[in-house]
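No lab work stands behind these numbers, since they all come straight from the coordinates. Since this is a predicted model, take the numbers as computed values, not measurements. Cβ atoms are built from the backbone, for glycine too; each structure is taken alone.
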Structure P
Amino acid sequence: MFWKKEKPTAVLPPVAVESQKPPPTPEASIAQAILSYQRSFYNSLQTTERTGFREAQRLVARATQIVRESRLGPALVPTLLEHIQHWPSWSKRDDFGKYVKFPANNVSGEVERLPEVGGSVSKIYFTYNGNAYGLIFTDEGSRPYSSGDTYFAYGKVELTYQGYSVFGLDISQDLSNEHSVWRWQNVLAFVPGTWMKELIEMAAYIEAAQQQYFTDFTEKDALERARRIKL
């Protein structure tokens with residue numbers, strides 16, 4: 001009787017398991033997005049003079065879209081502007097520190113009056129994360145929006161980074177509203193860079209401090225009312 005010789009069992013080679021890379025952090029994603037914007041936008045700027053009026057319009061529209069969708073517009077105006085516009089005078093106070101709601105250092109500023117239009121130019125300088133920033137706020141005075149009685153204030157705001165202008169906006173304010181603040185309207189200048197991430201951070205600090213203030217006020221008010229109520 002003959003036995004069939006069994007074939008040896010094939011041994012599969014070990015399969016290499018690729019180690020999964022950790023997902024990028026929010027900071028890394030923001031930095032990569034900023035670099036992509038910077039390269040693409042810089043290339044667009046180099047050809048603006050040769051592309052004519054229509055291409056210039058498209059370039060402005062693209063910058064406006066970036067500013068709106070990234071929330072850089074409201075981060076600068078109203079958030080940062082409303083928070084620091086009075087620093088030239090406030091910075092001279094002994095208790096100035098309690099009015100600064102983000103880690104700004106080396107604060108200085110000056111104001112130039114514009115009597116011919118009833119406005120002023122405020123220049124505020126500070127450092128954040130060791131980087132030099134400046135905010136130039138031009139109040140161009142007020143005039144009626146149309147033939148009606150509603151008056152609007154108009155102006156411009158410019159953000160500088162390391163001595164260079166990187167972001168500028170046309171702004172306006174409805175003076176008929178008692179609690180109105182400055183709002184951005186149009187983009188005047190935009191040069192993408194790492195300042196974008198830091199501007200978002202500054203605005204987040206300010207907004208968090210404002211929210212905490214309202215929360216503390218509401219809780220304190222409720223406790224005070226409850227203390228005086230007997231049921």
Structure Q
Amino acid sequence: MGEVFRLAASRAQAQEFSPQVGEWELRTRLTDLNINHVTDTVDGETTNVERRLNIRLEARHQLNEQVNVGLFVGYFGEGDTDANGDYTNRTRSWSLVPRVEYMLSDSLGAALSVGLSRGANIDDDANLVNYRLHFTAVPRVFYRTALNDKVRLEPYGEVEFYTYKDYDADGSEYNENSQYALMAGVESRYYIAPNFSVNFIPRVILLNRETHLDDDVARRSTRFNLVAGFSLYF
């Protein structure tokens with residue numbers, strides 16, 4: 001009987017951490033919020049100013065008990081100006097990544113993200129130099145559980161398929177690259193308050209195969225990284 005009560009309590013705890021129907025989550029990573037302004041001076045006179053703006057946010061919404069939808073939006077801009085404030089070079093990019101998550105059971109779920117991004121290089125005369133189109137598709141499976149009354153764990157595995165093509169200013173393609181990578185990690189959320197959590201995501205990335213300029217190249221490399229961020233719930 002005691003085991004039954006402990007199991008019921010564990011399930012109730014896991015459900016408490018699960019997104020509630022109608023709930024919104026606004027999340028980001030610390031590496032996705034960056035504003036940089038660097039001024040170079042020689043003998044007290046400005047010679048170069050470097051500006052960088054990087055903002056990436058994701059919003060998720062719980063439609064019903066099984067379905068969660070989200071949208072990741074990103075913008076990156078970087079440029080150098082001379083002493084007169086005229087740009088010498090600029091780089092800009094944006095990203096849109098919609099996401100759908102479906103719970104197969106109380107704890108087991110699957111998700112799919114499909115994204116498109118575009119980056120461009122601009123010269124000092126504000127003319128387009130070249131640009132890149134980047135497409136990604138990421139299927140994921142995960143298991144969601146509660147460690148205690150403040151920590152939720154979500155081990156996951158996913159495969160990232162991505163490809164990009166480079167174009168010159170006239171729209172002619174001159175380079176392409178396709179890869180896929182296997183990833184495994186654990187997304188942990190520490191709830192400081194009911195509407196705020198700190199997120200830590202250690203993950204291992206294994207790159208399996210790369211196709212570059214129509215040549216299929218076998219390549220293996222393993223990387224580990226740790227991503228930190230936070231979420232707001234309302």
For mean count of other Cβ atoms within 10 Å over residues 24-31, the calculated result is 14.9, so let me know which of P, Q that is. Q
Of the structures P, Q, report the one carrying the highest value of mean count of other Cβ atoms within 10 Å over residues 120-127. P
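Comparing distance in nm of label points 7 Å out along Cα→Cβ at positions 56 and 200 across structures P, Q, which is largest?
On the way: P: 3.1; Q: 2.1.
Top value of distance in nm of label points 7 Å out along Cα→Cβ at positions 56 and 200 goes to structure P.
Taking helix-only ellipticity at 222 nm (-39500 (n - 2.57) for each DSSP H run of 4 or more, over all residues; to 500) from the coordinates of each of P, Q, which one would give -12000?
P
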Looking just at distance in nm of label points 7 Å out along Cα→Cβ at positions 64 and 168, which of the labels P, Q belongs to the structure with the highest value? Q
